[in-house]
Structure 1
Amino acid sequence: MALKQIDHGSKEYQQMVNLRMEVLRKPLGLGFTKDELEKEKEDVLIGAFEDEKLLACCMLTKHDDKNVRLRQMAVQNNVQGKGIGASMMNFAETLARDKGFKKLMMHARKTATGFYEKLGYKIAGEEFTEVTIPHYMMEKTL
């Protein structure tokens, strides 16, 4: 499995949009707007590939000079639970650290908080609703 940064607008980026749609948005009856996708040009886009096939993805969005936000973490349903998500998180944390960020934060789906807690993330605040489902703010010092 290869972990790498993805260029916005590339063939790999289209796979990333498709995976996020399938795993994150379609089950909630949601899609992406053109504006949402356009804003991702500023983000660090990350993918896990087996040959040419995207298995997992996430992105890092700069919050400020010290903090970066993990967004849109998705792993293909048929390979969840095989360590791909944890590998993605380690790669994303290393990239964030290399770019000088001190803290990684995220809006984690309530159902995923256990996964992130195993990786050292802590819940920071009360439960809230985002994209129609319960979330928690989670963070980790890098």
Structure 2
Amino acid sequence: MTELATPIKAKRPEFRNLNVFTDLPGYRLPAAGIVSILHRISGFIMFLLMPFIIWMFDTSVSSEYSFAKFKAAFNIGLGYAPGWFIKLVALALIWAYLHHFIAGIRHLWMDTSHAAVSKAFGKSSATVTLALSIALTVVLAAKLFGLY
């Protein structure tokens, strides 16, 4: 009798074979998911560009001559890369650092404050993280490319 008294639940649909071309374009990732993925990508970019970071630091602090060579690399370029490409790599590094730093502060805030763990705060803080990192990157890109 107990089997008849319990209601039968409808079976949920199962998606076993997702097609990247037909299923994923219609999927909307929330802002918190975008920030999470970009946090991982920015960490990977910083890790990948570590030799460039070390080269920039070493070249800029070694001597006055090496600092002049460092500035010329951004203006004229090196033998194998034009100056605009070096600026784009530096800009990618700037974005990666800013986004990773701001998203890290967001994650630390959510870890330490129990009031910050809510759907509304997750959405608003993710939006602020994206807007702030992009806005600061645009400001520093204008400075890097000599607009002011």
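No lab work stands behind these numbers, since they all come straight from the coordinates. Predicted model, so just to flag it, every value in this text is computed and none were measured. Cβ atoms are built from the backbone, for glycine too; each structure is taken alone.
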When helix-only ellipticity at 222 nm (-39500 (n - 2.57) for each DSSP H run of 4 or more, over all residues; to 500) is calculated, the result is -7500; to which of the structures 1, 2 does this value belong?
1
One of 1, 2 was used to compute relative contact order in percent (Cα under 8 Å, 6 or more apart), and the answer was 27. Which one was it?
2
Assuming 19.0 is mean count of other Cβ atoms within 10 Å over residues 42-49 as calculated from a single structure, say which of 1, 2 it is.
1
If distance in nm of label points 7 Å out along Cα→Cβ at positions 74 and 98 is computed and equals 1.4, the structure in 1, 2
2
Ranked by distance in nm of label points 7 Å out along Cα→Cβ at positions 10 and 34, the structure on top of 1, 2 with the greatest value is 2
With mean count of other Cβ atoms within 10 Å over residues 82-89 computed for every candidate in 1, 2, 17.4 is reproduced by structure 1
With mean projected area of the Cα convex hull in nm² coming out at 8.1, pick the structure among 1, 2 it was computed from.
1
Entry that produces 81 once volume of the Cα convex hull per residue in Å³, for residues 50-89 alone is calculated, selected from 1, 2:
1
